[in-house]
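Derivation of every value follows stated rules applied to the coordinates shown; laboratory data play no part. The structure displayed is predicted, hence computed values, not measured ones. Cβ atoms are built from the backbone, for glycine too; each structure is taken alone.
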Structure P
Amino acid sequence: MVSVQFSRGGRAAFMEGAPMLDTTTFVGLDVHARSIKAVSLDVMTGEVRCATFGYDAGAVAEWVRSVDPRARCVYESGVTGFDLQKRLSGLGVGCAVGAVSKMIKPSADRRRKNDRNDAEFLARMLSVGNVVEVWVPDDECEAARDLARALEDARDDLSRAKQRLSKFLLGHGLVFDERTPTGRRKGNWTRAHWSWIESIGFAEGADNDVLAHYVDAVRRAAEEKARLEGLVEAEARKPRWRKRVDSLRRLKGVDTATAADLVFEAGEFSRFGNARPFASWVGLTPSEHSSGESDRRGAITKAGNKHLRKALVEAAWHYLTCSARPKDLARGQDPDPGARRHAAKGVRRLVERRGALLARGVHNNKANVATARELACWVWAVGLMAEEA
């Protein structure tokens, strides 16, 4: 069911500096799981219209065409993803997804938040060209991205399952402490550790049931992780991704799964003008609060792709102990020759950079994040070279 409201405001002049589009009608959409609030704004007449829909792209498209067939729509990025944008585009309605982190909202609007006001705000921001559009991946790219994120979820599930099992045993005073003949403590989740777990028995049957549950949870999580790793590797071997994945694997600390993450999430490295916006996109640039003669920089912004930021920070730890020698080719690996040479240069640079930071006495964690930031720049350069080859 669609409810439509209509109101007429005063005449609004078309603002100088606004984007030169073939329309003067802009539509803001406040999108929820089960409802969509739409507000259209005609910047030449000041006319504002409002409508409410269920989550129905067809109804939204029909209403937008009735207002102005050339109208352009926008909604904020969020958990609803790109589904509505793709559906509206498929129905011939221009629609953008605005980066919610770039929306500059007046402080006065915080006390009068509702769906209509949010939708009208988006329409007005779009009309003056003040919306930073999010890059929308195609279906194949989005599916590959979902697969990589599912693998990360599986890793998290395995980590949680292991944590629950070990803490259950710790609560009963059981801690694995076997040692090698040289006195070195054996690691957890090794064959010796599992043999020790399997030898445990409790006097109470309920405790034995709990132990069996946690052991089964760890093994199932490990199987799911291995299965998804195989699926990610198979996806990475597709012609669209393979050259870039193989080229990025030339960087130390970047295995097939990490390279696939980087390629799937970025989609196209060419959409970033240079390495700096790519590093900013993953949130690895330092925050800043400078004014006049004051120049103050702080911790990294952490504003952007959390998934890749974590992968790059973990990969950067390899440069603490690895050599500057180029990485050996794996069987079947086919990187772009130019990207291969550039990656070798990047490895040398990153090893030297990490050594210089440690020589200056920079804290290990801070040095690692700084290395990750530079690694992000090399990833962009190598990925772009492979993309353009």
Structure Q
Amino acid sequence: MTRIADFRSDLMSGIPPAALEAMVQTAQGAPEMGFRDDPFQARLEREVAELAGFEEALFVPTCTLANQIALRLWCRPGDSILAATDSHVASSEAASTAGLAGVAVRRLAGLRGHLSPGTVQAALAAPQGPGAQPTSLVWLENTQMRAGGTLAPAGWGAAIGELCRGAGRRVHLDGSRLWNAEAATGLPLATLAQGADSLSLSLNKAIGAPAGSLLLGSRDFIREAVAVRGTLGGAWRPVGFLAAAAIAALRGRTDRLGADHRRAGLLHAGLAAALGHRAGEAPDTNILLLALPEGIAASDIVDRLRGEHLLALALDEATLRFVVHARIDDQAIAQAVETVRRIMSHQASKPPPPSPQPTRTGDAIRWP
């Protein structure tokens, strides 16, 4: 059977053996009835809060839910937030941001997807006309997915946090893949989260837990978050078996993610040799974006790749996304490089489609 190499997302990494064993063993025990009285959940929340330098954490089903709870707590309906143009809160989660939280996003240009302290300072100082939506929150994201898994420059988060405290604003860090930043920089989570008043972390991306995310903040913030989680339908139970698996998945994460980053570098080197500048810059972490020539649709290339047993994601119609994770080995990297090279060479050799010609109906000219 031909092997399928799945580069669509690190959600496809699979559960580490130790996490799977912990999940099965815990599921065989008696479940807890209360929403926060499971000992494995309490241990997970406590351990990660200590790692990230926050007072407390809350286990929730998804990182989108963690982000939405933060919006509900830091903002009132009708408020606005500052965020980089391509951040999750302004793109993939835009409908939830507007529909559930009633919050508008003021999109600002970022450097490789990240807001600089100078950009934030200028935006906060800009005069607001009468009736303007008040800005209550600054939104950061590390790593930045739509920029290609880029790392926030060192010290920017702490500097932005200091600016916002002086201006009476809060900072939320969408750290869905902050684990990758930890592995790439060697810095502890607490350092990477400096300046943030709240933090969201995915557990099923990167480290391979079966499900779940965490929202972190002060003790008072998390107490309010528990209530908001319930109003949004996220008060899940029993979750002890999921929390136990997440605890196990935390072990050895740095080596696991370091291998992903190394292979992402190999993928970039191979595609750069085959396709040149379209492979973009070398990835900071585990995500590589491939720019396509004009006239070639990413959705068409994705279909061609699927026929060759290679799965990738069309980030938009001009960009392919490849995410390296634990199920991607060196053989899968070599398969991806050769398959993409062959398909792109075939596409480049095809003649361009003919230009559309108008047709005349009576006195009207119609374009197809």
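Between P, Q, which one scores greatest on Rg/Rh (Cα atoms, Kirkwood Rh)?
On the way: P: 1.06; Q: 1.02.
Sorting by Rg/Rh (Cα atoms, Kirkwood Rh) in descending order puts P first.
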* Structure fact -> With relative contact order in percent (Cα under 8 Å, 6 or more apart) computed for every candidate in P, Q, 12 is reproduced by structure P
* Asked: Any idea which of P, Q comes out highest on percent of Cα pairs over 19 Å apart, for residues 38-125 alone?
  -> Q
* mean count of other Cβ atoms within 10 Å over residues 190-197 - highest-scoring structure of P, Q -> Q
* Have a look at P, Q and say which one yields -13000 for helix-only ellipticity at 222 nm (-39500 (n - 2.57) for each DSSP H run of 4 or more, over all residues; to 500), as calculated. => Q
